[in-house]
Each structure stands twice: as C-alpha cells, then as structure tokens.
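The next part holds the structures, each set out as structure tokens.
Only the coordinates and a few stated rules stand behind these numbers; no lab work does. Worth saying up front: this structure is predicted, and the values here are computed from it rather than measured. Cβ atoms are built from the backbone, for glycine too; each structure is taken alone.
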Structure I
Amino acid sequence: MAMDTVHNYYERLVFNEIKEHYADKINDENTLADMACIALNRIAPRYIRYDIDMSFYMSTDEHIEVENRVSKAVRKAYKKIKKADNIIE
C-alpha cells in the first residue's frame with residue numbers, strides 16, 4: 001500500500017543521532033527507545049513519503065538547522081533519561 005511509505009522525516013535522524021552518540025552510554029534498548037520518543041516529541045513532525053523529497057530541496061542552511069534541531073532534542077532527551085534513571089557517566 002502506498003501509505004506504507006509515509007513516515008516522519010525526523011525518525012531516522014533521531015535514531016541515527018542516538019546510535020552514534022548515546023548507544024555506548026545506555027545499554028538498554030528500551031531506554032534508548034524511550035529516549036527516541038522524548039526527542040521526537042520535542043520536534044514538530046514532518047511527514048513525507050521519501051527522504052530524498054525532503055533532503056533534495058533543502059538548502060545547506062536548512063540541513064544545518066535540521067541537524068542542530070535533532071542534536072538538541074536528543075541531548076535534552078538524554079539528560080531527561082539520565083536524570084530519571086540516575087545514569088552515571
């Protein structure tokens with residue numbers, strides 16, 4: 001079904017940010033999933049069918065803004081999880 005291709009553009013970006021920068025700090029998959037939910041709830045969703053549709057038409061400044069938005073949301077989600085679970089670095 002064509003509707004199966006619809007997704008939030010930020011999901012993949014948030015998941016990648018968590019995998020690259022936080023997966024080594026938190027070993028629990030459920031906690032990482034909670035962190036993703038918290039981060040995604042901080043960013044207004046952008047529903048698209050294909051990532052290329054979004055990426056292709058954004059300027060360099062828009063790409064940087066998106067990266068910053070995702071990084072900030074994930075960082076805040078990590079702090080919230082860390083505080084709630086008393087994670088020690």
Structure II
Amino acid sequence: MYFNEKRFNKEAIRTSIDYIKEQIIRIKEEEITPKKALSIARDIENGLIEKKFFEVFEPDCQEIKQVLKDLVLATREHYNRIVREWNLETK
C-alpha cells in the first residue's frame with residue numbers, strides 16, 4: 001500500500017490531532033453530556049468523510065481496496081447513526 005503524503009498538508013493534520021487531543025482532555029476533566037459526546041463524534045467523523053481521509057492510502061491489491069471501501073461505508077453508516085442519535089438528543 002502506498003501512503004500519499006501530499007494528500008493533506010501537515011498543518012491540517014496537526015490541527016485535527018490537536019482538536020482530538022483537546023476533546024480527550026476536556027472529556028477527562030469535566031462531565032460530558034450525551035449530546036456533547038455525540039457532537040464531538042459527529043464532527044470528527046464528518047471531517048473524515050468530507051476530507052476523504054481514507055484516500056490518503058493507495059492500495060496496490062484488490063483485497064486492500066475492498067477493505068478501504070468497506071471502511072468508508074462503515075464510517076458513513078456510523079456517522080448517520082450518530083446524527084440520528086444527536087437529533088433525538090436535541091428534541
């Protein structure tokens with residue numbers, strides 16, 4: 001498998017990692033509501049989908065291509081479940 005280093009700029013990756021680290025610290029330090037937890041998960045997974053994160057990998061065999069396709073589909077399905085739950089929390 002080939003890793004396309006040019007797919008994302010380093011600053012964007014650092015920003016994403018920093019956001020996740022901040023959320024982990026926040027969750028450890030304060031009580032978090034289900035709605036807030038869903039919001040964080042929604043934001044992270046939406047970023048993965050919108051930025052086509054999994055396209056950073058360029059597989060050289062069909063089996064790995066299929067695994068990545070399945071991972072993209074599973075991420076979208078999980079994102080949709082998060083959004084449905086988030087909507088229920090906001091009612």
Check your understanding: If helix-only ellipticity at 222 nm (-39500 (n - 2.57) for each DSSP H run of 4 or more, over all residues; to 500) comes out at -25000 when worked out from the coordinates, which of I, II was used?
Key -> II
Revision key, fill the gap. Working back from -0.71 (log10 I(q)/I(0) by the Debye sum over Cα atoms at q = 0.15 Å⁻¹, computed), options I, II, answer is structure II
Check your understanding: For structures I, II, which has the highest computed value of FRET efficiency 1/(1 + (r/R0)^6) of positions 5 and 29 (r between Cβ atoms, R0 = 25 Å, to 0.05)?
Key -> I
Review point. Out of I, II, which structure matches 47 when relative contact order in percent (Cα under 8 Å, 6 or more apart) is calculated?
Key: II
